[in-house]
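Heads up, there are several structures right after this.
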Structure I
Amino acid sequence: MYLLYAIGEIILVVIGIVIALQINNWNENRKKNIEETKILINLKNEIINNQEELTATIENHKFVLEKVDELSRLMNPNPKEIKLEKLDTFMYAMVILPKLNNHFALVR
């Protein structure tokens, strides 16, 4: 009789341990999924920011190129008079000339 009771107790303890392990595994997986979601959200935000930065840089390059082309057309052996506003725009274009930084460096 006591042997049957002891075996029943052992079986209950084993079942309890298995259930506790399953709950622990579920909780660990849940924590990993939350962390993975946070990482993916951060990556998405970083990609969006990088795209916005790149778009702004491209627009700056286009502006500078346009002004350099315009200045090149105005420069000739017999230059025309350049309006002060135009000259300011050309100077501004040269000052804001976009520079590439390490983010866009080529890997060798």
Structure II
Amino acid sequence: MPGVGKLLKQAQKMQRQMEAVQAQLETKVIDVTAGGGAVAIQISGSGKFLALKLDPEFLKDDPKLVEETLLLAVQDAAKQAKEHNDAEMQKITSAFQVPGFG
């Protein structure tokens, strides 16, 4: 089956590309802010949280507001990292064609 050899080579190439993208995602830094800059989060493209900064004045606000803003910032950072990760992986997997699965 000549198609199997080609498929195997294609899969190996995709694996190498995915490893390279995963390494790039580790170094990609996404900055997210919330509450008008009161909360700042850095997250890697792979989803690892790198830093969290809170404006000291913001901490004097209503605790419920602080909690909600912080939660929204964390959720937004995780969402942005996932979307970036998914987009980068999609670039690789969209090029991978399995015969018969058109």
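Only the coordinates and a few stated rules stand behind these numbers; no lab work does. All values derive from a computational prediction rather than experimental measurement. Cβ atoms are built from the backbone, for glycine too; each structure is taken alone.
I have 2, 12, 18, 14, 12, 10, 8, 7, 6, 4, 3, 2, 1, 0 for P(r) over Cα pairs in 5 Å bins from 0, in percent, calculated from one of the structures I, II. Which structure is it? Answer for the origin of the read-out: II. With helix-only ellipticity at 222 nm (-39500 (n - 2.57) for each DSSP H run of 4 or more, over all residues; to 500) coming out at -29000, pick the structure among I, II it was computed from. This value belongs to structure I. Work out which structure the value 10.0 belongs to, where mean count of other Cβ atoms within 10 Å over residues 42-49 was derived from one of I, II. Comparing all candidates, it corresponds to I. Calculating mean count of other Cβ atoms within 10 Å over residues 34-41 for structures I, II picks out II as the one with the greatest value.
Distance in nm of label points 7 Å out along Cα→Cβ at positions 26 and 58 computed as 4.8: which structure among I, II?
Values: I: 4.8; II: 2.9.
Comparing all candidates, it corresponds to I.
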